[in-house]
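Novice: So, here's a batch of structures to check.
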Structure 1
Amino acid sequence: MAARAAYARAVLTLDVAPVAMHELHDHRLRLPGREITVRQYVPLAHGWAEPQPGLLFFHGGGFTIGSIETHDRLCRVLARAGGCHVYSVDYRLAPEHRFPAAVDDAFAALDWLRAQAPVLGVDVARLAVGGDSAGGTLATATALHARDRGIPLVLQLLIYPGLAARQDTESHRRMAHGFLIDADVIQWFFQHYLRQDADRTDWRFAPLLAPNLTQAAPVWLALAEFDPLLDEGLAYARRLRDAAVPVSCTVFEGMVHAFFQHGGFVPAARRAHAAAGAALRAAFGTGD
């Protein structure tokens with residue numbers, strides 16, 4: 001609990017000011033044996049004349065910290081920049097709820113969004129998934145799950161996602177200390193999240209181990225130059241290209257992990273926000 005409170009305080013230090021929304025609603029999802037909240041962001045008044053595109057978003061935090069509150073400002077930015085509704089999922093956290101609880105909540109949130117689309121004013125033909133860090137892992141797994149179920153998605157918006165079973169790449173070794181998330185912190189997250197070491201080989205935790213990436217939704221992938229997760233992101237981009245999945249991969253120079261939430265002081269973060277918005281608009285067919 002102390003780690004969650006500390007993160008919640010720290011994350012606001014460098015973040016942008018809140019972007020005004022036309023509407024904001026918290027929806028309670030009643031699922032078997034639990035309830036979770038999904039926060040809906042509606043950036044502009046459109047009179048509900050026609051269904052709008054939607055982004056299902058999963059926050060980062062190593063599966064143990066973070067919430068819809070810590071990522072509220074980023075979701076507002078994405079809603080406005082992407083010209084879409086954003087649905088931010090407050091999935092269950094470890095260690096109270098270990099793997100695959102977060103994945104189960106992510107999959108259930110996609111089902112809920114599709115089922116409630118007419119009420120929510122969302123176009124099921126223009127749905128994207130996205131997330132940062134651990135949320136990027138959940139978005140990646142959800143996209144593969146959607147493909148396997150024949151659910152169309154127009155984009156995966158992946159922001160420095162965790163993708164590998166083991167943290168043994170060159171970037172993990174080179175940036176094990178002093179680059180915002182240390183090697184010990186990463187393992188602390190996973191020790192609290194995973195039930196046993198064998199969970200590391202489950203593709204829902206390590207999408208790089210997914211046996212087949214063909215026909216997955218197109219990917220916009222944002223990586224940071226000084227991030228231990230850099231190499232696994234680059235490896236995933238290569239696998240996607242080998243599988244003929246359209247992928248746009250950008251390494252933001254000079255940036256560290258979590259830089260998307262540093263937009264209050266870091267110009268490159270604001271440029272990344274704009275690039276993410278452009279990718280969403282292109283995928284949704286809404287242009288500029």
Structure 2
Amino acid sequence: MDRKIDDFHLLEFDTVIDVDHLVTVHYFEYSKNYIFEGEKHNFWEFLYVDKGQVQVMADDRRFILKQGEIIFHKPNEWHTVRADGKVAPNLVVIAFNCLSDAMSHLENKVITLENPLKVHLGTIVKEAKHAYSSNLADPSLKKYQRREKGKFGSEQLIKLYLELLLIELIRNENNLKLVTRTSPDIREYVQEEKVNIIINFLKDNLHKSLSLDDISRQTLLSKSSLQKLFKENMNVSIMEYFKHLKIKEAKVLIRENNHNFTEISAILGYNSIHYFSRIFKNVTGMTLSEYANSVKSLIDNNH
């Protein structure tokens with residue numbers, strides 16, 4: 001709100017872009033075969049290719065991002081990155097919170113940065129190194145540590161240059177390249193990628209007693225979306241699939257004959273041998289002892 005002092009009117013700044021929080025500033029030097037399996041989060045993120053090229057997925061869109069190009073991921077947009085297997089890429093990834101309505105101008109666009117804007121981006125990375133002692137190349141980093149004696153004003157310069165970058169991009173909106181919607185086969189590809197991530201997570205956690213909430217948190221999908229996605233692609237519920245994975249592993253452990261049934265039950269995350277036995281019989285039609293002594297187990301062991 002504007003104010004008045006003596007005969008002078010004090011004009012409050014009309015702030016069209018306000019970056020209120022920084023999340024991460026990364027500069028990555030990845031291998032040529034690098035794959036980031038995907039995530040989504042409730043804040044903005046952009047990826048800039050400083051060298052090489054990468055394939056980027058954004059919800060149901062897939063495209064190649066080349067050197068000098070930048071893509072913005074809006075809040076809660078699922079996204080992945082993979083290198084092309086030929087050139088080891090260098091990437092700048094910056095995540096931040098901005099509630100300004102004007103950010104909608106940057107949705108669904110790939111942008112080629114001109115040299116002045118590259119300077120802004122380079123300044124942000126440089127000031128982040130001045131401000132934080134954390135390793136900017138660590139992709140697992142969730143919280144930065146401020147330097148005890150950082151350069152004066154570094155964090156404010158990050159904010160200012162980031163806002164300047166965003167404003168200049170939006171001013172030149174007519175020169176931005178639209179990201180086109182993908183065809184149904186690309187959407188199928190995206191779904192397949194997500195399902196593979198889920199299945200790999202289940203296989204890596206056969207020794208645990210996972211709930212639907214656990215899987216939802218890990219895969220960054222709501223429970224309803226998770227169940228629908230898995231059912232549509234695998235024709236079985238996700239918990240039923242997980243149960244069958246456990247029983248398949250139980251068969252292997254029984255055939256190896258290195259553990260008794262109680263130990264196998266514990267290895268697979270079951271708290272009760274009785275419950276494990278009941279599940280095993282429901283799935284296989286045999287008790288644990290019957291399977292261990294069956295001709296089928298001998299046949300399975302030879303395949």
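None of the figures in this text is laboratory data; all of them are computed from the coordinates on show. Just so we're clear, the structure is a prediction, and the values are computed from it rather than from any experiment. Cβ atoms are built from the backbone, for glycine too; each structure is taken alone.
Novice: One of 1, 2 was used to compute mean count of other Cβ atoms within 10 Å over residues 58-65, and the answer was 18.0. Which one was it? Please list the in-between numbers first.
Specialist: Details: 1: 25.8; 2: 18.0.
So the calculation was done on 2.
Novice: Let me ask something else about it. Using distance in nm of label points 7 Å out along Cα→Cβ at positions 66 and 82 for the comparison, can you identify which of 1, 2 gives the largest number? If you can, show how the numbers build up before the last one.
Specialist: On the way: 1: 1.4; 2: 2.1.
Comparing 1, 2, the top value of distance in nm of label points 7 Å out along Cα→Cβ at positions 66 and 82 belongs to 2.
Novice: Continuing with the same structure: Computing P(r) over Cα pairs in 10 Å bins from 0, in percent, for residues 42-201 alone gives 10, 38, 33, 14, 4, 0 for which of 1, 2? Walk me through the numbers before you get to the answer.
Specialist: Values: 1: 10, 38, 33, 14, 4, 0; 2: 9, 35, 37, 16, 3, 0.
Clearly, the read-out refers to 1.
Novice: Still on this structure, I have one more. Work out distance in nm of label points 7 Å out along Cα→Cβ at positions 10 and 26 for each of structures 1, 2, then name the structure with the largest result. Could you put the intermediate results ahead of the total?
Specialist: Values: 1: 2.5; 2: 4.2.
Going through 1, 2 one by one, distance in nm of label points 7 Å out along Cα→Cβ at positions 10 and 26 peaks for structure 2.
Novice: Output the label of whichever structure in 1, 2 has the greatest value of distance in nm of label points 7 Å out along Cα→Cβ at positions 98 and 258.
Specialist: By distance in nm of label points 7 Å out along Cα→Cβ at positions 98 and 258, the leading structure of 1, 2 is 2.
Novice: If relative contact order in percent (Cα under 8 Å, 6 or more apart) computes to 19, which of 1, 2 did it come from? Intermediate values should be presented prior to the final figure.
Specialist: On the way: 1: 19; 2: 15.
Structure of origin is 1.
Novice: Check the numbers for FRET efficiency 1/(1 + (r/R0)^6) of positions 138 and 234 (r between Cβ atoms, R0 = 35 Å, to 0.05) across 1, 2 and tell me which is largest. Intermediate values should be presented prior to the final figure.
Specialist: Numbers: 1: 0.95; 2: 0.50.
Largest one: structure 1.
Novice: Here percent of Cα pairs over 26 Å apart has been calculated and equals 37, so which of 1, 2 was it run on? Before the final figure, lay out each step's value.
Specialist: On the way: 1: 37; 2: 59.
Traced to structure 1.
Novice: Let me ask something else about it. If helix-only ellipticity at 222 nm (-39500 (n - 2.57) for each DSSP H run of 4 or more, over all residues; to 500) is calculated from each of 1, 2, which structure is the one that comes out at -11000? Before the final figure, lay out the partial values.
Specialist: On the way: 1: -11000; 2: -13000.
Structure 1 accounts for this read-out.
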